[in-house]
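Next up: the structures, one after another.
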Structure 1
Amino acid sequence: MDSEKLKQYLTKIVDNNVTNSVMIWGPPGIGKSSVVSQVAQESGISFIDVRLSQLAPTDLRGLPVAKEGISSWYPPEFLPTQGKGILFMDEINMAPPTMQGVAQQLVLDRQVGSYKVPEGWLIWAAGNRKEDKASVFEMPAPLANRFVHLSMESDFDAFKAFALAADIHEHLIAFLSYRPTLLHKMDPNSQSWPSPRSWMMANDLYKADLEIYPAIGQAAAAEFNAYTAIYKKIPDLSDITSGKGKKIPFPKEPDRQYAVILGLTTRSKTTEEALNSFRWLTDYKNKKPRANHEWTQLFASDLFPLWRAKGKIDELTALVSKEKGIREFLKDYMSLLAA
């Protein structure tokens, strides 16, 4: 499942207080831990990330302290003692067998030594698969059998929705819209390669006017740099969003078309700018759309969820609904307007 479907599934687990332990599988860099963190944050519960591969058994079991001739185990401070939350063991299968044995006791018995996991806490884990060329150990069958197993895959549509909401640079989103296979492409011969996580790092570098190849690798960066040259050949989008684009044609080249659509999506900051973008794309007053129906649909499918996330969808709906031509043109997307 993609990140959004996984998030919905995990949220239902929290909402319904399903106490079964969960194991999330997937390639590195696709945001497994980020999804779990978002679920905890949006559910209003605590989140503790434990990396077993960086711990020794005594780090999790605690230290023995003598009391009246009897040893008692003092648990580490990072383990929860009250409240509700998710105890998340990331990269669990990168931990050596001895640590997985300790984790097995935590998952099976919700207890390690004298420490007991509070009732309100869920125990979840994540790890990479062997085919991801990750340095992982085989998970013991008794431990694996105690998990509900979920698989997460990278999905461009889910990443795009997140990237738009997270204010990722429009150049990166437009490029990945044009070359979605480069969202996640492992390269065993390179230290850096494209993944949702590395594109997030590339965004920080790009906004700082730095080369992005250290994050995504030379090959992907070369393609991206070549793509950005098209921005010298597309129209001034501010003229379109301000309602002055009547004489501006819609590009014929697919790479430029993606750039224009993503640019209008990210630059339509007000309802009037969004309306002007719709007017320009549909050009309904001339009864001949400037852009093909599919491009206007793409603009709508990106814009409406973004405005819904901002809590301004009603404002946009009210304004767009007054435009009969646009409303008719977007009849396939009325469900988005009504949401």
Structure 2
Amino acid sequence: MGMRTYIVKRVAIALAVLFIIASLNFVLFQVVAPIDYVSTIIDPNMTQEQRDMLRREFGLDQEYHIRYITYLKNMFTWNFGLSFANRMPVNRELGWRLPNSILLLGTAQIAIILIGIPLGILAGSRRGSKTDVSVIGSGLFAWGVPTFYIQLLFMLFFCYYLFIWFGWRVPVGNIMSWPPPENPILLIADIAWHLALPVLTLVVASFGGWALYVRNMIIDALTQDYIVTARAKGLKERTVLYRHAFRSTLPPIVTMIAMAVPGIVTGAMITEYIFSLPGIGQWYLSSLMAGDYPVVQAVLFIYAVLMIAANLISDLIYGILDPRIRVGMRR
């Protein structure tokens, strides 16, 4: 299979999977567990004519096949329809919430990768040492404690005791001060200060999993025959570690990084809820509890798009990083 045929096949499969997921997304919220949002509105002043008008506005009076076609059109054109809660286009509110989630999760994920992977390499290259034991211990502890529990402990210390003892106030809630600083440098510093605590808690809760995973892969790679050959050639241990052992672990690491990308949209649901950050995760949870399923469908569809795209990109990168896959494609 040639590279071009392989790409076309993977793209076709990805589009088919996306269509199936989008269809299930519709069936779940409008067929299996339909929610008549208008009937949940408790307003004694609202007449039956006004309720019927709302149903027509939201398209709840249409047949399922018409609603399905409209839904697909809204999803694949990134229109997403109207929100039940505020009767505004979903993509309008998505436009200002999505950057907040990307900034929070993107910053946290980059920090987790930059901390977790080097620690894993260091622990794997020094198996059985105090460094290895320290990384394993801290990694297992951080990995085993629920993220929300770590966040609540950090909020208790930094937002309560730190203020009581030293008078230092760490901001919680919103992405920036209001009104925001006019100076661009001060604005960036203000945003960073507001995100410092939630990002720190995400890093503390997640770096251990990356470190342990990379450590185990490095230990396995260092036992392979090509590592023995590289050492027999007299190569420096640093060269053996990074150019041979670590390079062989890149494909699964690329997969981990790719799979972490969709979490930038919905991965901080609890974090945004605890720290009152106006992002996609908080919006999704509040919309789910309120029965605003156009918003829920939009978020789930975006998550599916990112997950499928991440899988597709990681498959293509595999062909670049692993020569065995390129050889298999040419056969």
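Bear in mind these aren't lab numbers, they're just calculated from the coordinates by the rules spelled out. Note that the structure is a prediction, hence the values are computed from the model and not measured. Cβ atoms are built from the backbone, for glycine too; each structure is taken alone.
Tabulated data
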| quantity | calculated |
| --- | --- |
| Structure from which 4.4 was derived, distance in nm of label points 7 Å out along Cα→Cβ at positions 117 and 261, options 1, 2 | 1 |
| helix-only ellipticity at 222 nm (-39500 (n - 2.57) for each DSSP H run of 4 or more, over all residues; to 500) from the coordinates reads -13500; which among 1, 2 | 1 |
| Per FRET efficiency 1/(1 + (r/R0)^6) of positions 165 and 317 (r between Cβ atoms, R0 = 41 Å, to 0.05), the highest-valued of structures 1, 2 | 1 |
| Comparison of 1, 2 - label where relative contact order in percent (Cα under 8 Å, 6 or more apart) is highest | 2 |
| At a computed 14.8 (mean count of other Cβ atoms within 10 Å over residues 85-92), which of 1, 2 | 2 |
